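Just so it is clear, none of the values below were taken in a lab; they were calculated from the coordinates. All values reported here derive from a predicted model rather than from experimental measurement. Cβ atoms are built from the backbone, for glycine too; each structure is taken alone.
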Structure 1
Amino acid sequence: METIDIIKATIAFVKSELIDAEGGHDWFHIERVYKNTLLIAKHEPVDLTVVSLAALLHDIADPKFHNGDETIGPRIASEFLLKHNVDSEIIEHVTQIIENMSFKNSFDLNPYFTSKEMEVVQDADRLDAIGAIGIARCFNYGGFKDRALYNPEIVPNLNMSKAEYKAAKAPTINHFYEKLLLLKDKMNTKTGRRIALERHKYMEGFLKQFYSEWEGNK
């Protein structure tokens, strides 16, 4: 199957699979990450087929919505690509990216896998977690999980283990400090860092306004 055909087939598959997904992890999230990936890839020496497929399939079965099971997504992606006769080396690379690109894996001191392609898709995904859309996604998910907006008595945990991060149920504002504000310094590519800096500043402005309104100062 030609690359353009497998991309089209993958888009159709992902749209179908995520039709009822939570708003921050739906097809539109995938589409934005895919666009970010193509933007970053213009400036990086990567395999476009690999980064495209990884971006499109990276959240096909997010563990958060599957009782924490991190094996379902890579398995679904692998089975889909195998069904469409994609080269085995590409399938292996794509599934490795899906298995290892999540923020929670940054808690591991010795990463199991990395590649230039993963760095690009990882940056693309992280960009969608910050800025205006990142804020919207954060509160959308917090509402989905019935979490408080903010509780001054529950301070952010800045020294979490991977297990603690996965089990966290803190107010949504805490997530800014436990993840979102950390992403700027975790970007892999020059393009990712440039875009992340602008979105990071936007989040800082939002938090300043949030606290001011919370205290009744504005």
Structure 2
Amino acid sequence: MRRQKAIILLSGGIDSCVTAAIANENHQLCCLHINYGQITSTREEKAFNEITKFFNVKNKLSANLRIDYLKKIGGSSLTNKNLKVPENSQNSIPNTYVPFRNANLLAIAVSWAEVIDAKKIFIGAMEEDSSGYPDCRESFFKAYNQMIQLGTKFTTKISIETPILHKSKAEVVKIGLKLKAPLHLTWSCYQNSEIACGVCESCKLRIKAFQNAGLKDSIPYKIPIKWK
């Protein structure tokens, strides 16, 4: 039986990699990676290419697919080197939030889904470990699904899938291990592209996830890490 196509928003990080592994259980993967002007875009692109090769993905969009107007708009330390990437979680939304990024990425995914007749769009968003980003909330995705139905052809049936939305990052790591996802190919660091800094908020969340899962991360860090 031919598998139904599903678009995966694949950034190259743990969350999107495990989401791809989940989707791969029952769908034909069509992977999408977008350069929105992020500082570590080259390293993320490398992770994307290695992960899609691992899953033997034939249908993908990435090279030269840029929406770097988000960098020009600014407002985030992920796109502006003059803003310091925070090392600790804050009570308010941190400056690593790229304003309305997920809405922009999903819009591109919906356009592609209409063309290739994909019925599902998978995104590795997480409410618990997303630093309070407003575009990672369940209510946001429910509203976006309604917008898709209103803004596409009447014959189009596309829905956004968020399989890890209510998981902790440690749970996601364990799911990845169970599904044999290539976590060793992923990249999470917000600051560096060679060796992960180990101190930015994203690195800390990743390290904590592996520690809580009772596992050792295979990527190198600039600082010594105590693994369980």
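A value of 1.04 for Cα Rg over 2.2 N^0.38 Å, calculated from one of 1, 2, originates in structure 1.
Looking across 1, 2, the calculation of distance in nm of label points 7 Å out along Cα→Cβ at positions 19 and 155 that yields 2.9 traces back to 2.
Suppose Cα extents along the principal axes in Å, for residues 59-138 alone works out to 41, 28, 17; of 1, 2, which structure was it derived from? Answer by label: 2. Structures compared: 1, 2; top value of FRET efficiency 1/(1 + (r/R0)^6) of positions 27 and 195 (r between Cβ atoms, R0 = 30 Å, to 0.05), i.e. the largest, recorded for 1. Between structures 1, 2, the calculation of relative contact order in percent (Cα under 8 Å, 6 or more apart) yields its largest number for 2.
Upon calculation of helix-only ellipticity at 222 nm (-39500 (n - 2.57) for each DSSP H run of 4 or more, over all residues; to 500) from the atomic coordinates, which of the structures 1, 2 produces -18500? It must be structure 1, since only it matches.
Quick check for you: by mean count of other Cβ atoms within 10 Å over residues 51-58, which of 1, 2 is greatest? Between 1, 2, the highest calculated value is found for 1. Quick one: distance in nm of label points 7 Å out along Cα→Cβ at positions 99 and 123 came out at 1.8 when computed from one of 1, 2, so which one is it? Of the options listed, only 2 reproduces it.
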